[in-house]
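Some structures to go through are shown next.
Where a number appears in this text, it was derived from the coordinates with a stated rule and is not lab data. From a predicted model like this one, the values you see are computed outputs, not experimental measurements. Cβ atoms are built from the backbone, for glycine too; each structure is taken alone.
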Structure 1
Amino acid sequence: MRGCPAGILGHVLPDQPASSNGNASLLSNEPLPPILLASASPRRAQLLASIGLKFDVAAPDIDETPAAGEGPAELVGRLALAKVAALAHAYPDALVIAADTTVALGGEILNKPADEGENRAFIERLAGREHEVFTGHALAFRGRTETAVVRTVVELRPLSDEEIARYCASGEGLDKAGGYGIQGLGGALVSGVRGCYANVMGLSVVNVVMAARRLGISLV
């Protein structure tokens, strides 16, 4: 199963077919390989650490510009694969974990705002409406790669101009897709989540665990 447990996590959209090799035998009695998180995101590091993992961090320099006509699911899937590929060849015996997240409103991609003004424009558009958060995940180990793209639906409550101005002045949303952080001050703007909460933070932990299992690695 590529997705999340029914009723807990949202719809999973694999960006490529599942591996034809099937599930590898879990290495439950073997020590974990070195783990490398291909991201500078402190939120992703926090999520990996929350399940007791020790890992190193390296952030590959990837152009994150959407391609012409590229949808949000395709974008994050492609970028996650690019990030993992940038490091996997140099660390073939490490489990390399990469992810990329974006927000979409009516199919339009809202990446990280360039400044406070654009952040305010994003939140004004999202207020009182549902939007989608997509995170692409790619894991590589010893020449094999597993991927999943996870979709979560988030709704922001109606917001006053003053609330929007105060939030954007905090600067919290400037380094986050869609211009808000659900795990911080932005959590007070969110009225509902359908799907994987951790996915909105930038990493669906359950999908990382299941992808690692398909590579023969038991993380938990």
Structure 2
Amino acid sequence: MSPQESGTAAAVRIVIVEDHALVRTGLRTSLRSSGFEVVGEAEDGILGQAMIARLEPDVAVIDLGIPGKDGITLTRELKASPNPPRIVVLTMREEEAVVNTVLRAGPDAYCVKSSPPETIVDAIRAVVAGGAYFDPRVAAVVLARLTGNAGEHIAASPLTPRETEILSLISEGTANGEIAERLFVSLGTVKAHIAEIMYKLAASDRANATAIALRSGYIA
């Protein structure tokens, strides 16, 4: 019997993928006190993906900033699998560019970590019932995306032309010093652009930023 058919939270099996032990503990406590069953926990995306494949939970709660395999990539790959769990993503980020990058990966719910614990509980209940849930703090961005009111801005790259140029050079294996020489700017300027690129794409490192940009069509 599925969780939806049983109508009880106890039937809902959850895997938590989060690299911070204290956050995992808090999530586990909150979810169990709400009647959910936490069947597994992983501290990085690679272990999390293997655990989810093995345990086949109803819901995966995934932090976007996990090491090994970032939360965006993990979410996208899980959603492409034959029998994916419902996915609730967690992040500290609520900026429009970041939200839209995450939404393209296809999560069922988006929760901001600084929101009350009840937000995650509500999100899980919503996705188990077959719906979607988006933290009220990002609801306006999601609504604009779903209704198309944001027009081409939603589909457009969040990167500036210079950031796109730098990321293209990074994708070719160009070192920071060489990028600075090619673009006739200081090394500090290049590093500042790279920091902004990773911020806008919610990327964990240069390679992750390149992968996200390639998948999203921001660079060729």
Structure 3
Amino acid sequence: MTPFTETLFEQRLVAILRSRAPGPLVEVALALVDGGVRCLEITLPSPGSLDAVRDLTGKLGDEVAVGMGTVLTAGEVRAAAAAGAGFVVSPDHHPEVVTAATELGLGSLPGAFTPTEIVTAWRGGADAVKVFPASVLTPEFFAAVRAPLPDIPLVATGGVDLAGAVAFLRSGAAAVGVGGPLLGTVLDDGEPGPEALEQVRERAAAFVQACRRSAA
């Protein structure tokens, strides 16, 4: 088990920071950490993402697992590693991405949708498999897949709100990945004020508490 998976399976929550325009990635990430989050995914297409990962790993050290999301090539894995990321996340499964992550000592969380894709990603060396988009599936899907494949840890990601997080975890998901329902619009509203950051902390604390209580 890697440091990434230890953190992931203990807290059962990955906070996803995604922005289309330059935004306060580090400031918002630190608010999430203040709220108890211990696993952060900064998506690579977000402006300033590599610098944010570099800054956060410098500030947080081993306290929090900081990774890079929407990683699609081996070159992007190397860029993430150079910035200090501890894991990479993808919306799909590229064998070259998983291989590069393994070679560099990074955790890997490739995306899949069907049982065949899930097993292929797992056999390819994934640390866990991101089931995406979870919003078009049901918690019962996770229970059904886990029945014949109990050893593959699944991370429900995509459109997962607080109630959905509880339902997916109780149905067998090892963890959930949460973006918008956790962050709101704080990354799109310019420089966030104290009130906006406090709301992020409060939502983070609510998700952390719910995930800890939702043992499968």
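For which of the structures 1, 2, 3 does the calculation of distance in nm of label points 7 Å out along Cα→Cβ at positions 54 and 70 return 2.7?
On the way: 1: 3.6; 2: 2.7; 3: 2.0.
Only structure 2 yields this read-out.
semi-axes √(5λ) of the Cα gyration tensor in Å computed as 34, 18, 15: which structure among 1, 2, 3? Computed on structure 2.
Looking across 1, 2, 3, the calculation of relative contact order in percent (Cα under 8 Å, 6 or more apart) that yields 27 traces back to 1.
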